[in-house]
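Once you scroll down, you'll see the structures, which are given as structure tokens.
Any read-out appearing in this document is the output of simple, stated calculations on the displayed coordinates, not a laboratory observation. Owing to the predicted nature of the structure, the values given are computational and were not obtained by experimental measurement.
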Structure 1
Amino acid sequence: MPSTTIAIGREQRQTLHRLVTQHVSGIGDVIPMIEAGDFATAERYGLEYGEDLRMLDDLGWNPDDARASFPLTLPPDELIEALKRLCQDAEGGLNPPEDAQRSRAEYDELIEHFKRASDLCAELIDAVDARVDAV
């Protein structure tokens, strides 16, 4: 039976690592949600952050991890859901508000990052789907 685990290279890993760490930076928002009684939202975010942290286990926590290959080991259904969510995050970032503090070069780099991330997530979803279909 073919494996449903996929591996990504360093460049793909860098893009995905940046996207995941950007998302997980909001983990501190969960406690205020609980304190406000918004348990359903806190639970949803908790599940998302759990996926993010497990993905970081695969990607390596060090932004400069020197490995050449990074197997993504989340179960296929969870990996697809996480990638869809991250893709939506990336697509949402394609139109970030431009502010006076951000230079045009920074803004252009940010847009390029979100475009690469969106494309990568879509590519990985297709790859996981193909592996699942082959099983």
Structure 2
Amino acid sequence: MRPFRTLLVEDNAAFRQTLFDILSAQFPSIVIEEAADGKEAFQKIDSVLPNLIFMDIKLPGENGLQLTQKIKAIHPEVTIIMLTSYDLPEYREAAYQYGANYFIVKGSSTNEEILAMVRSILKDSGFAPDGPNGQNPP
């Protein structure tokens, strides 16, 4: 079984690094790739084949909603968590309409809530959250 792969698509380098640090500290066996914009993210999709994508709504160039829709059309099995700084009902509704599985508001979701969400996604995907190399124990 290949390792669980996550792609962080976020143009804010500091936030992306924080998310990377939180995830890698709690889940050392998952592979984490990064992209700073939609174009870079879309180029990485086929080579990385992520199980999970953290997607910022507002990105340089193509926005996260359009990118989510394109990714889901090709890889419907990928779980996408939409990220935004704006807790607006219309953003939440649009995220789900474009195919996002989850919605997180930056600054209001705690690290514990994010980690619990990832733990649940790992479990639902058949991966042991803290197992060696992201795999279930024998």
Structure 3
Amino acid sequence: MTGEQKRNIQDMRRQGMSYARIAGVLGLSVNTVKSFCRRNKLSVCNASKDAENKEDKAICKQCGKLLEQTLKKKPKTFCSDRCRYAWWSKHRDRMNRKAIYRLTCAHCGRAFDSYGNKNRKYCCHTCYIKVRFGEEARQ
């Protein structure tokens, strides 16, 4: 492959042309063009669409940082685990919790919700301590 062909591949790829079309125009194998583009990180999707559609870029839900999406993978929503944990901590109402059990405390008789544990007996640690060690015990 000549230097001129390499420059042509780069230009055509940035314009959004497919591997097959570039190969047909330059008279090269599709696999040769594909290998060259992958080695030089030339992707048609990122090069052409990012330049035209700045508003289509994804941003982190928590901090607003721009996210780099990877082709053929699930789109990212958060830039890091720290942002994901922080966002879900602030938006607990959006969680789809299915294992919520309505129980009654064995000590005080108060009704409480338990997530994921249907065998819970006490509404709080204080009630547990009072039953376990007697009413006079302190926390």
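Here are the numbers:
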item	result
Of the structures 1, 2, 3, the one that 52, 41, 26 was derived from, the read-out being Cα extents along the principal axes in Å	1
Relative contact order in percent (Cα under 8 Å, 6 or more apart) - highest-scoring structure of 1, 2, 3	1
If helix-only ellipticity at 222 nm (-39500 (n - 2.57) for each DSSP H run of 4 or more, over all residues; to 500) is computed and equals -13000, the structure in 1, 2, 3	2
